Structures are given as C-alpha cells and as structure tokens.
Structure I
Amino acid sequence: MNDPIWGVDLGGTKIEAAVYQFNGIDIKVICRKRLPTESSKGYNHICQQVFTLINSVREETSLTPEHIGFSTPGAIEPSTGLMKNSNTTCMNGQPMKKDLEIGLGIPISMTNDANCFAVAETKLGIVKDVVPDAQVVFGVIMGSGCGGGVVVNGRPIGGLHGIGGEWGHNFLDQSGEDCYCGSQGCNETIISGPALQRYYHSLSGEDKTMQEITALYRKGLDPHATATVERLFQMFGKAISVIINILDPDAIVIGGGLGNIDELYTHGVEEVKKHIFNKGIVNTPFLKPKLGDSAGVFGAGLIK
C-alpha cells in the first residue's frame, strides 16, 4: 500500500475525515470519523470543528498528515481566494483555505464536492472498473440539489472562475422556479429532488417524497406521479445533452438520490437522443456510482 491519504468532506450538516491507502486496486481505510458541522454557529465555529476532528484523527492513528484535501460546498474564487456559491452561506466571502492552513499548520487543497465525487468515481470507483481508459468524465449530482464536476485525465477542471462543471445552475426551462443563485429555471429548480416534489404537490396537492412518487409511477395508478417522473426524464435529457454536445465525455456518473432511479438510465437516456447533435445516437456510458457517500471524502484526498 502507498502512503496514507487524508481527505475531509466538509458538508452543511457533517464534517467527515478519512485516512486511507490505495494500491491501484483496493482501498484500505485506516480511520474515518465525523463531527456535526453546526453551521448555524457560524464560520469560525466550522473551522474549529475541522481542527477538533483532525486532531482527533491524529491522536487515534498516531499519524501526521503532510497534506489534506477538502471537499466543500461552493468553490474558491481564484482571483481572491475567498469562498463563493456555497449553500452553507456563512462560508461565502471567507478565506477558508488560508484559515484552515494556518490552523492546521500544513498545506491543504480545496475543491467543490461534485468535483471530488467525479474524481473519486474516476480513480477509485465505477469508471475505473467499467471505462478504465476514460480521459474525460462528467460527474452529476442529482439529489437535494444539482451539480456537476468535470475530470480530464484524472484531474478536476476548476476553470478560470472556479466554476468548471457547474451544471446545476445552467438555464433549463422557463417553467422552473426562481433559484437562490439569482437566476430562474436552473437545472436545480427543475430536476432536483425537492423541485420535483414541489411539482408533484402543484399537481396533486399532496406532499410525497421522490421515493414514494417513483413507486406510484411504477404502479401506473397515479397520473400526477407519472407526470412528475416523466418530467424528470424529459428535462434530464435536455440538460445532459448539453454536456455531451460540449464535452462528449467518455462516461457520465450519476450520483445523488435520483441516480438510484433505474429508469433514468433507460427512459432518461432515450430523451437524451432527442437533443444530442449526433443523429440520435448516444453511446455514452451512464453509470451508477460505486462509492456511495464515501466518494466525497475519498475524492478530496486525491486533490492536490
């Protein structure tokens, strides 16, 4: 096994640290620990939670990291080094990378959680298993929100503004709601889980989870569930066809809760064919992730 890799998944509700080794085939986890983020207590408290967690892992493993990679909501603005676009809003406008490096006394890397997901599934997960020679991979997050990450030759593409792969906030359709980002009709306002649940409520007057809505769709007895899930397929086809037309990736991995809907990989891909600039031919592998909720923390450790 190689030297231990340290990664931290810094989310809105929990902070998870993992120390692991990877030999090109197997992952050996040395330690995994979590603490609540407690973001309601503010930015400085989040940083202290990170310090507490890392010190605890150091004590438990008797290891000292030379570098730690962080998966974060939002991104770093390259021109200022300040956090932006985070739904954990107290992080926005803060020099988080600099503050964590000072507090930990070691260099760190930080990148968006969707990038970490895409890197992990490319290097450690399903892409490695199914399309091992993939050069370009797009990772999709479809759950409580929508996001994306682009990996080229094993490295995430952050871009000039630090927003590379930000698929969730591309315009999709006028029927979408106003988005917290300030726009209207973004992917996130139409094909995220909460957006689809609100759409179902607008048709039926009832509140149901996407799991319940999908189960009703499969039974074929609820026209509102059918309309909601078919909206997912149709809008997914439009949204992801843009990625294929621009990047033409070797593989697309779909993470988040909606990625568990099997029909997305059949009916959803059929919708892609209607919009792709390739005479309706789609050879792109659409893959379910292998690493589950470990992708963020494992991928973070691979970011340098």
Structure II
Amino acid sequence: MVTAVCAGGAPLGSMPENFGYEVSEDDAVELVQAILTSPIRFLDTSNGYSEGRSEQRIGLGIARSGGLPADFLVATKVDPRAGDYSGDRVRQSVRESKERLGLAPLPLVYLHDPEFHDFVRMTEPGGAVDALVRLREAGEIGHIGVAGGDVHEMARYLELGVFEVLLVHNRWTLVDRSAAALIEQANETGIAVVNAAIYGGGILARPRGTSTSYGYRPAREATLNAIGCMADLCEQWNTDLATAAMLASLRDRRISSTVIGFSKPGRLQSILTASATELPETFWSELEQFVPARENWLDFQ
C-alpha cells in the first residue's frame, strides 16, 4: 500500500538546468527528514538523478532519521551509464543505489526510460530486463516496474508480463491523454500505475509564467491556448491550475499514486493542503471541454 501522493526526488539532487535553482545538501536532507514524518509515505528517485546525488541525499535523510519507517516506501530506478544498458550495468546500478540509500533489499526498482534503447537488446536473455527479473528472484529487489514516456514503447514492455508497476510521465495530465490506452492495459493486467510529471515540466504549475514548453519540448499552440483557458476557469472557481492538475490525477481511481516533485519545505504543507481540496463535478465537466484534440498530444500517431 502507498499514499496517493508520492514525493518526487529529482529536485533533491539539485538540477538547476531543469528546475531553475540550486538545492543545497543540507536543505535536501532536511526536507527528506520532514517527508519521512509527514502523511506522505512514498518517495521516488533514480540512480541517474544528478549523477546519484538525489539518492545520496535521501540516504542521508534516512540515516539521520534513524532509519526508514516500516510503512514508508522508497522507489528508485536503474539507469544506463555512457550508453551501457546491459545486464551488468543494471546490476551495478542496483548496487550503487543500495549503497547510497542505505537500503537492502530495494523495495521497488524501475527500468528507467528504456524507450531510448533497442527493445530487442533490452529484452534478450541476460539483458537489462532479464537482470531485473533475476535480481527480484534473488531477493535483492522487492518489486520491479518500468518507467518511461513514449506510451507505444511502454506498451511493449508491459506485454512482457514481468513488471508489477508502470510509471508514466507527461502523458496523463490536464492537456495530454496519450496514456489512456496504456493505463487501461495496465489496469486490465493487474499492473499498478504511478503518474508523474503531471505539470508537464512546470507549465501547468505556473501557467502565467514565461515557459512555452510542455513535456520537455515546445508546446503546440492548441496546448498553450488550452492551458490559458483552464487557468482562467480555475480562477473563476477560486482555485489554481496547479491544484487542478494534481487533483485530476488523485481523483482517478486507476492511478495508485501521483508523483509531485518539490525541494522546498514550504511546498510540503501546500501540497498536503491542495490534495485535500474538493472541487465539484461541474468544475471538472467545464475543465474537460478545454482538453486539446488528440493530434496535439505528445504521442499522437
């Protein structure tokens, strides 16, 4: 069992190129300790975030808190290095994560962004997927999942029948429904769904800002127009688009948990407050009218 909100650990490693600001080690560790004592009982990170700094800082926070609470789940991801996504690299990635986090076995490990690598090589005997399965069988990993973007490639990995969790990003938000069929596929086969990047890289959290990108690429005009209309509607209902973006994922019963990345202690309470907000069905019906047409979604074919 996990909480409906999962704390996203990417900003904790300090990624100014992605988030626009630095995060010191002391601030990150302090926030991890605050999360461990909060109602949130799920934290997501990755071997490759900031070259391992995210995991390292989370590990420090766990250690300074006296260990991981029994009801808390930390999920991480295996990542390639210098283009190497072999079975050996997967095993090394797991060893690195164990050392940084101070956890053994690792409760949940995702195969991270496999869509950028050759499917045949990733799934061959002794390859990356096989290595993860064998690590689970050996008890070094509790559960395995797959985390990525392109829904067409993610569907191929789900069809392998070995993964227990799907993490999808940027594809199930207020303005992009690319993951509709993928989420149904996961639900029909008993695979849990974790929804990440619900703000599309930040534009849905700061619709009045200067960003014109969605999902790490230039947003289409229809998407930008939809975001503006949705932001206006939220103001009419005395709420904001960031809250609506979070609640849209939280209210979807097919989604087990929603990843919210943050690095400032003040955001913790605001996220908890926003997650408890209730908006009437009339609001959601009106909001749905502004969803861009399918051809504007990231993975439209």
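Brief remarks follow.
- Which of I, II yields 127 [volume of the Cα convex hull per residue in Å³, calculated]: II
- Among I, II, which structure scores highest (criterion: distance in nm of label points 7 Å out along Cα→Cβ at positions 109 and 261): I
- Structure from which 15.4 was derived, mean count of other Cβ atoms within 10 Å over residues 53-60, options I, II: I
- Label whose coordinates, when mean count of other Cβ atoms within 10 Å over residues 133-140 is calculated, return 21.1 (choices I, II): I
- Looking at FRET efficiency 1/(1 + (r/R0)^6) of positions 5 and 229 (r between Cβ atoms, R0 = 30 Å, to 0.05) over structures I, II, structure II comes out largest.
The numbers here are math on the coordinates, done by the rules we state, and not lab data. Note that this is a predicted model, so its numbers are computed, not measured. Cβ atoms are built from the backbone, for glycine too; each structure is taken alone.
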